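Below are structures written as structure tokens.
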Structure 1
Amino acid sequence: MSKQKNTQKPPMPPKRKMNFKVLGRVIKLLFKSYPVLIPIVIVCIVASAIVNAIPAIFTQKIMKVITTYLDTNNMDWSAAKAEIIPLVLTLIGIYVLSLIFIAVQSQLMAYITQGFLGKMRKKMFDGMQDLPIKYFDTHKHGDIMSYYTNDIDTLRQLVSQSLPSLLQASIIVMTVLCIMLYYSLLMTSIILLGVILMIVVSKTFGGGSAKYFIRQQKSIGKTEGYVQEMMNGQKVIKVFCHEDSVVEEFEKINDELCDDSFRAHAYANSLGPIIFNIGNILYAVCITMGGLFLVKNTANLSMASLLFGISMPFGIDMVIPFLNMTKQFTGNVNQVSQQINSIIMAMAGAQRIFGLIDEQKETDEGYVTLVNAEISEDGTIKETKKRTGKWAWKHPHGDGTLTYTELKGDVRLFGVDFEYEENKPVLHDVTVYAEPGQKVAFVGATGAGKTTITNLINRFYDIADGKIRYDGININKIKKSDLRRSLGIVLQETNLFTGTVMENIRYGKLDATDDECKQAAILAGADDFITRLPDGYDTMLSNNGSNLSQGQRQLIAIARAAVADPPVMILDEATSSIDTRTEAIVQRGMDKLMEGRTVFVIAHRLSTVKNSDVIMVLEKGRIIERGNHEKLIAEKGTYYQLYTGAFELE
């Protein structure tokens, strides 16, 4: 049976409409950020718009004076000048006033725009610090970066140009419309017919333009993300001779961006000239109809005569100002239509920004805090503000009493279940006892759940069932910041920040002295290579320490954990990037670092866990074996197979 050809057209992208709720929120934030300056700007915009609209009144008066004296056939220039000069001077004064309003508005808007964008970036970044780890695990970093670049840039256009231009143009349009209605309903009706045509064209072209501008924004983000990913993976690309396929893939993404940009600007660039020429046609129609009305001596009907009984005969002094008002009216209608696309683009960006700001923050119901303590010989614990090197958990109770528990590093998991995604369990009934000073190792195949256990101890994620107790206290009752302050962790993926080597080590304890940082580096075995760097501990690191080897970066991370001096250490493949010789050096330092501390070790290199007090073997989220090295080797189970490589092939 032959396949039928699919004749269905691909679905059209959904039409984008102005999101007034998002626009209202942006405006509300603007007023909240600048409660004094924004009203001043609005006053300047309104005043400037009105001032720009009223010259038509003075033009009509000047023309009326001239036509009145011409009709008398006895032109008295001195009398005419006496009436015209004050009108001209007033008109000049109005334009000077308009210039002042515009200057004040432009300076204030430049200050407000950059300040508002700075506040929005800070608001996003501050909120991002409170997001759970899960958010960063489920969102691409390139996409997150686009919030601070592309999306923020759309707000810059909105605040600095679109909103002020839209407000100003709208006020001018309304003011000029009122003036035209005041003078002649007949001429106004002709202009309004042309404006209706302009609105229809704006809606047709503006809708298509907005749709593709939003596509363009997404394509830009996609392109930037791909370029960033390829730059980070340049070594891998070159090693596997993948350059041609990378270029081919980039061309596809780039062509998509090019197509979206072409369509967006094709619509946008067509709209302006079309609206402009409709305005020119309307101008010609007004000249023609005005001339016909003059020739036919058509009676004029105006709001001035209807509401105030003021006679407004139709004459040349009426037609000429109307031509100027036509240009002004249609020009500002065009200005309004030009801003619609920018506003829709900004709303798309603002919607993403507010999505990040409104993202559910990491919750913390903990009330047990970590305090400096003085512990007497009889075990009495007293809270103190000075640093004693001893810590205690401050536990308030419902009856108003306080109890203090010495921080020892006793960590226990009871029947813990956990899943990252619903109905996809990762850990099943995990029970672990880690007494103070014990070294507990987790081993097993990739994906067995080793790192997940340490994530739960840090409360990067919360358990689905079971309990985790720290010094006998349920960790859900401990404030997360205090809990994490009591834990030191060296991750498999090392992150170094832009700054000196000393500053990166001090990241583990911000008030550490230079000597403490150096002692931590010596303990970790990092001092030897650091002193051989061009500027020693003052050597600048950037781009995640790209000027160091992976092993050197990991040694600095270990020194960072050492300077924190926590009672509990978590080492997640801490020596995975270190050669065997360096590992022996580091291991001696690590042994000193681990003395008197509870230590959780995750390692694929089983030689690093041999001296652990307890080794737990995980398989598919369950602990299947536990014991010390000798005991597990004697059992000849999974650990024995992992250690000796004696796997049974099915």
Structure 2
Amino acid sequence: MALSGKSLVPPVANKKPVITNLHGEERKDDYSWLRDKDDPAVSEYLEAENQYAKQTLKHTETFQQQLYDEMLARIKETDLSVPFTDNGYEYFYRTEEGKQYEIYCRRAATGDASEEVLLDLNALAEGKAFMSLGALTVSDDNNFLAYTTDETGFRQYTLHVKDLRSGELLPDSAERVGAVVWCADNATVFYTEEDEETKRQYRLIRHVLGTHDHELVYEESDELFYISAGRTRDRKLIMLSSGSHTTSEVQYIRSDEPDANWTMVLPRVQDREYDVGHRNGLFYLRINDTGRNFRLVSVSVKSPVLSTAVEIIPHDEHVMLEDFDLFAGHYVVQERRQGLPGIRIVEYESGNSRSITFPEPVYEAYTSVNIEWDTRQLRYGYQSLVTPSSVYEYDLDTAESKLLKQTEILGGYDASLYESERRFATATDGTQIPVSIVSRKDRSSHGDAPTLLIGYGSYGWAYPVTFSSTRLSLLDRGVTFAIAHIRGGGEMGKPWHDQGRMMSKLNTFTDFIDVARFLNDAGYTSTEKLIVEGGSAGGLLVGAVANLRPDLFKAVVSHVPFVDVLNTMLDASLPLTVGEYEEWGNPNEEPAYRYMGRYCPYTNLSAKAYPTMLVKTSLNDSQVMYWEPAKYVAKLRTLKTDSNPLLLVTNMDAGHGGASGRYDRLHELALDYAFMLDQWGLLVE
């Protein structure tokens, strides 16, 4: 039975307050009462929506279990990560069949050492619906473990310190913690602290183990800026970074002088961003002072002045310098050329440069865990839409890569059955938009293939082209999967981001529509077979395009969607709002308010036919508050003129990323896939 939505009565949200915006216009927001998390009526409404969705999808329950079983059957439940060496120990994590979470371990790097369990998240999660690990870092003398945990999904982490010699948990603790950094004295830790209301990391705190002192070292007063802290790979310096979406600055101290005064590398200059590495009395800066795609320079630690900087890699308008890593004898740069990632290794003394080559048309490549300073090996990761996640070790002396581990797909996965490709869709303004596509060679029916199109297009984040063993449950049923690398992302460098943010944000949505049209026109699929999916800012994406071109899509799957853009960005008390004025604009300013009003999904809902929709959220989401999708669905129910199902599913025990346990996540995904396959007419009852 295909899902019709006609036999059940959806919940009704019927309280109707009125608010006035800052531009003097009276604007109804009939559903703002859903913001009151403590109001029993809110939880009753959300539970009623959950029950309605459950009843509507009841005919898929057997199939959901079938999907769950087949996805689980591909996973090696008892498994081991690739160990990495740090300060005389090999560190790794393992998973055990039937257990939701990782177990973090180490063993001495020499001899036949036994395993030492550092942290068993399963034990920590006992009796809890949610468990997430944040920071995990060991002191230089290998005796203390500092780690942070979140038990609600609100991404509010608590600091804990464990004595690894005795196994005892020390009384040293702190709340709302972000980064954690050990000093060389093995007694002092620096940690960042977030503002309780806005969740902005804004304070740096110094704490000495065994004391009650948590000393404020630095407070970032500019609400646009967040702070972070870390230690250089040579372990000599501790770096404190302050950054907005467009501007940054870095301060430092020696790691063996925790009480020292912090010294500025370069002061903040509006629209100038830089990252810092340290080696042999020099700072290496990835900086965008001469172009949006960054360059690499070195300056003296004693006198870090750009006018005397030595340029190592000049700015290139066609190549994005995404990151760099310094080692004792070489440095590594991660670049993106024509939308594809690359890894290049350069020797300091000889200047010899070698690029690692990759065999597929679309892929993801990135440096992996590389803790050791003086080494001739580089760990990197590689995967694609066809190739499972793989860890390689590149030998600088032989210029050869050795596969250390590839994620095992149980059940006889045959990569040769699948094909991936990279195509380009022409946007309305002529811009070429990359599209990554994968399908099963023998089961995709070109011209009428059920197709899932996904995208994001915000924050300069390049949508990763990664492997998914769970996705095989779609591909093996003849589904084509496509990623739209639209403007607003970072696929083609910072200018690509600039063309899809602020007063150019509409490009993100029209690009996605043009990719959908391309898939239809090029014979991949048809409107009746196209489902679109997006999460968070990707939820904004699919919400906006559902308003603009609802006729192009069979169905929409939206995860924790940022759909109430105007109301959220007008509320400076909410997490992320002020800091994101540089991504979306500040609606307290008239031009930005008018422009954002053109695409805000909630604002632009109207009386017309919409595709079938599955909207998912979490009660403890700290990034996109649950009420945004809840309000969106409630309002849409009163306006849409079609009989297509509209479902809201709320995880009452999780946050922005959904369920934390690996088995729970599979159940959530099984529901999504059953919903999609039902829409495509591929449900097997």
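Worth pointing out:
- Computed over structures 1, 2, Rg/Rh (Cα atoms, Kirkwood Rh) reaches its largest value in 1.
- Read-out P(r) over Cα pairs in 20 Å bins from 0, in percent, for residues 167-494 alone, computed value 20, 27, 23, 20, 11, 1, structure in 1, 2: 1
- Label whose coordinates, when P(r) over Cα pairs in 10 Å bins from 0, in percent, for residues 183-342 alone is calculated, return 10, 25, 19, 15, 11, 9, 6, 4, 1 (choices 1, 2): 1
- If helix-only ellipticity at 222 nm (-39500 (n - 2.57) for each DSSP H run of 4 or more, over all residues; to 500) is computed and equals -19500, the structure in 1, 2: 1
- Given 22.1 for mean count of other Cβ atoms within 10 Å over residues 527-534, calculated: source structure among 1, 2: 2
- Ranking 1, 2 by distance in nm of label points 7 Å out along Cα→Cβ at positions 111 and 479, the structure that comes out highest: 2
- Origin of the value 17.2, where mean count of other Cβ atoms within 10 Å over residues 295-302 was derived from one of 1, 2: 2
Read-outs throughout are calculated quantities, based only on the coordinates presented, and are distinct from any laboratory measurement. Note that the structure is predicted; figures quoted are calculated from it, not measured. Cβ atoms are built from the backbone, for glycine too; each structure is taken alone.
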